[in-house]
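Each structure below appears as structure tokens.
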Structure I
Amino acid sequence: MTAKTIIVTGGAGFIGSAVVRHLINDTDHTVVNLDKLTYAGNLESLKEIDQSDRYHFEQVDICDGPEVKRVLDTYQPDIIMHLAAESHVDRSIDGPGEFIHTNVVGTYTLLEQARSFYATLSDDKKAGFKFHHISTDEVYGDLPHPDEVEAGTELPLFTEETSYEPSSPYSASKAASDHLVRAWLRTFKLPTVVTNCSNNYGPYHFPEKLIPLMILNALAGKPLPVYGKGNQIRDWLYVEDHARALVVVATTGAIGETYNIGGHNEKQNIDVVHTICDILDEVKPKAEGSYRDQITSVADRPGHDMRYAIDASKIQKELGWVPQETFESGIKKTVEWYLNNEAWWKAVLDGSYQGERLGQNQ
């Protein structure tokens, strides 16, 4: 495949940095990381590749049209991979406005600048151009939970045809951005493709999210807060598997298509927490007792979806992608990464990675 220039928005975030590392380490493509560097953006996650002559960083807000235009005109990308987003459900409940601004207005701004840029391209360049919008399975709402159906009943999965029923301000903002991307394809003929993924986990995950929060709270001797009974079910996808899938879609996916990306790993939240505790009991045992002793139940979040599960058969059949990690192999790698990279997460917890103090959002 001919080497391309790829703009990755949000490339200093959790998933974005995995995409950037994969592109630099495993392909010949040139990467332009366009990131505003909000609290969740961390350039320390890119230290291993930031000296590559194929990597460029631009600190730009996707809502800033003139700056986005400058970046497009300067680097003349073949592909835009749009990952920049506010993504934490609890934060969206506490303050929805920022999610609407970044996820909806930001996506609109990016689409408009991409449309203007696309119009300037030669026919040959137009033929290879693609706007890849990265979204979430949360736009679909939730699915029947095993506790709600008769034993032995086959439970449904999210497919690319599942209707949208977002529950939180976060998922509603992502649903809106998905619809904008499809509208810009149909109305303005901007070549777009959309992916919707299940819950990611792995190295460099910001500590407000479930898995890194549990690991770091456990190590610090703090409570491990679990919403309600912890019986909410998620399909867990190792972030490096997701990065590979996204690059496959960006480079070979068909214009106008949607691809669901999942890990084939449905787990109850409480079982995820138990697994983390059991791994820590094995590799870093406490002086007394088990890490499970730190688990505590807290009031459930408003409108909490009970089950997500992805049917990823389309991307497997059409593009040949399958996850390489099982949940068991991926979660062990993740726990070991946090144990071996204390400097990274300590800098996040004390805020020194941004030059200011940022505490965990618990």
Structure II
Amino acid sequence: MSRVLLYVLLMTAPVAVQADNGQYPTARIAVGSCAFQWEDQAILNRVAEAQPDLYLSLGDAIYADFDGKLVIPVTPESLRAEWDRLAATPAFENLVMNVPVMATWDNHDYGCHDCGADFLFKKESEQIFLDFWRVPADAEVRSHPGVYQSRILGPEGRRVQVILLDTRMFRDRQALAERPADVSGSLGKYAQHPDPAARLLGEPQWVWLETQLKKPAEIRLIASSTQIVADQKGMDEWGNYPLERKRLFDLIDETGVDGVVLLSGNVHFSELSRTHEGPYPLYDFTSSGLTHVNDKYPQAANDYRIGEPVVELNFGLIDIDWNADQGPVVTFRAINAAGAPLLNYSVAISELRSRL
């Protein structure tokens, strides 16, 4: 595909802010993560067929630092080339031409597997990322470092707030575990960070998040590229920064906001987790594995898991029934490449009410 045609496709693709005029409630949001840009990504056609009001790309939309066999060095030029490669994928073209999209990044589309704030090309990567996803020049996300952003969709009384966090750009290096990776159900190489000052989001993002949570909305989707609730895997997760994880739960409690649902990706399989560490049950719907899965990772401990993990190619659907008898109901579904639901779990928003 020529760069001219690529530019035309991206400039005519819809974006989330264009999709919502505030008159109609958002009823379906699709989510997905972890896709090799050299694969055909046919599952994205299933996403488009589901006709969601919005698609959330939760990270690793490309693997810029991996060629399928080896870790490879990244430059700004190679990053652009890999994003161009994704844009030329027919199923991806079909998705962005038909469904509004919002996106955050994880390590591989950030551009460096184990990097955080120390990534040499983080500023260049941010510019390339926002340009690729066609974020308007005057968008609030372009006014600060990092790709964290928020939108409120729908009319008063049926508002959905979408908050995308940035877990890469400000993150301090993770602490390596001193024990073997297979002890205590952990499959990863990381441990809880011993430094209480270790950052995951960074202070400006925390201040921004508190401001966002004070805006009126009936349902709030807080999306992270890495799992928030599940904290026993020793993989790339919020559990490696236990004070940051607790700070998030405390912030939800202290602001008195209702209707918070957590979303995540990264782990190459899908699952639903729930914790009672917040002011009400907090559900973390993990959707991962658009082009590849790993049948070993679900074997890691997760005492928060509800039901069984989904270990085949899938994307997630969050359906909101605004007219249910008991009030709005959110249903989580993991949909496989054939369009069949493999996970199906509903939560009444009335269960997600603050004590305040």
Taking FRET efficiency 1/(1 + (r/R0)^6) of positions 58 and 226 (r between Cβ atoms, R0 = 30 Å, to 0.05) for each of I, II, which is largest?
II
Per distance in nm of label points 7 Å out along Cα→Cβ at positions 306 and 322, the highest-valued of structures I, II
I
For which of the structures I, II does the calculation of helix-only ellipticity at 222 nm (-39500 (n - 2.57) for each DSSP H run of 4 or more, over all residues; to 500) return -12000?
I
Kirkwood radius over Cα pairs in Å derived as 20.3 - corresponding label from I, II:
II
When FRET efficiency 1/(1 + (r/R0)^6) of positions 50 and 250 (r between Cβ atoms, R0 = 30 Å, to 0.05) is compared over structures I, II, which one is greatest?
I
From I, II, which structure was mean count of other Cβ atoms within 10 Å over residues 82-89 = 23.9 calculated on?
I
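No lab work stands behind these numbers, since they all come straight from the coordinates. Computed from a prediction, not measured in an experiment: that's the story for all the values here. Cβ atoms are built from the backbone, for glycine too; each structure is taken alone.
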